[in-house]
Structure I
Amino acid sequence: MALVRCDFFSEVLGVSTSMTVILPQASEGQIGMAGAGPAGDAPVLYLLHGLSDDCTIWLRRTSVERYVADLGLAVVMPQVDRSMYVDEHHGNRYGTFLTEELPEIVQGFFRVSPAREGTFVAGLSMGGYGAMRWALSRPERFAAAASLSGVLDVAALHESGERDELYRRVYGPDPVRGTENDLLALLERADPAALPALYACCGTEDPLFDGNQVFAQKAEQVGAPLTYTTGPGEHEWGYWDEKIQDVLAWLPLRRGSGA
């Protein structure tokens, strides 16, 4: 594997920003870890961080580099601060940066697949929300999208007054429910047949568990292709280190082909 810390300028944000990238490398001599390289452009997983984290956190808290070594999979971990992966009401256009500018930059810098069947997105907590919002609003871009302990009913949190200062800065004073930032509304409007495969998991002791239940119920109601798993677990890295392995096993990769 190759590990790249990439600092670059974003025209959309108007500032320099960063991403951490894992690139596949075919190798046999590395002790304790074999590596697989893709036959052509590597399939790519956009892996999104949570509210209190940055683009290095997945590497620092999990063994994701080791988990993807034999998959021939590139992993792109962008930095978006505390933006909820949307164009902030009072702030910057992180939603546009993520969904429009970042993929073009990544494909310009690295040999990654531009095809839907080779493109995936996942994230935890705030990143789970970002992954689902991106996939539901641009389903033609992804073969699969996954949320680990995601903020999947953000409208309810906005209405509850929890993290009121954050949500007012990001979403503004008006209700989120029914807007393009409401995952339940996006599910309601989606064509289930056009959606990518969806995956969500959440621990039963997680404070976001109820919102995940609501999302799963809505997905079932509209016929969305959601794989949903629950079980003991809190909002912490031991759970996410375990579940990212499940997500990687679930992704529709061509196993054993190096692509």
Structure II
Amino acid sequence: MFRQITSGLPSRCVILPRRRTGWATWGAVEAEIEGYREALSHPGITHVALMTGADYPLASSDEIRAFLGEHRDESFTMFTTLPYVNWGRSGGFDRLRYRHWARGKRMIRLPVPRRLPADVRFAGGSTSKMLTVEHARAVVRTYDSEPDLAAFWRRTWAPDETFIASVVNTPRFVPGWADHHVSTPLWWIDWSGARKKSPPWLDESALPSLLARRLADDQAVPCLFARKFSTEVSGPLMDELDRAFGLRGAVRR
């Protein structure tokens, strides 16, 4: 499958060495850091986005480019400082205070508390994010210069949801973050209904909401992307989005 996905890509695409990125494991953070490192080696960029193969745009390339041009000095994230009410009775601190391992989609927790790193403003939230190059550079710099911090986070639960969020929210790592980020979703993600581990695959029933490009009436800006899409169930929906937003030209019926 990997060869099928990566064969025939245009020259602007860079394939990084493969890593194990199991669900809720540190490998996802390592892969993200290496992605930032590669992106930062290319001059002229203003932002770096973390996206997955299950994401799809809700805006044309021209609209996305214009939007980022208007917000050159601002990152877009959905992070919340801990305690976070939606993350259980501890507000998410149990993810950090105890050592964790993941086996498949099962959590293994060592029920022995440990000391948290000092002078860190702990935060967490969505892994989908758009960082300015300055903020992405600060994340890579912190990863490289704070090996004890990375070693601590290696045994936290779902570190991809807390490591970078905590780094950028800590002033000694990223000064000025508070004034140069916007806490608003750029990704339309369906977390409605019963509590779940992952958002559902989207089908045509989601079209009206996706066309609105908003999760809330008071949202600061419209969503530019959405997830999760699957070729098995989302094909007709993607065709409709292509027509609505002019993403791939005319779509054959």
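Throughout, read-outs are computed from the coordinates displayed, never taken from laboratory work. Please read these numbers as outputs of a predicted model, since none were measured by experiment. Cβ atoms are built from the backbone, for glycine too; each structure is taken alone.
Going by percent of Cα pairs over 36 Å apart, which of structures I, II comes out largest?
II
Check the numbers for distance in nm of label points 7 Å out along Cα→Cβ at positions 82 and 114 across I, II and tell me which is largest.
Between I, II, the highest calculated value is found for I.
Here mean count of other Cβ atoms within 10 Å over residues 146-153 has been calculated and equals 15.0, so which of I, II was it run on?
Only structure II yields this read-out.
On relative contact order in percent (Cα under 8 Å, 6 or more apart), which of the structures labelled I, II is highest?
With respect to relative contact order in percent (Cα under 8 Å, 6 or more apart), the highest-scoring structure among I, II is II.
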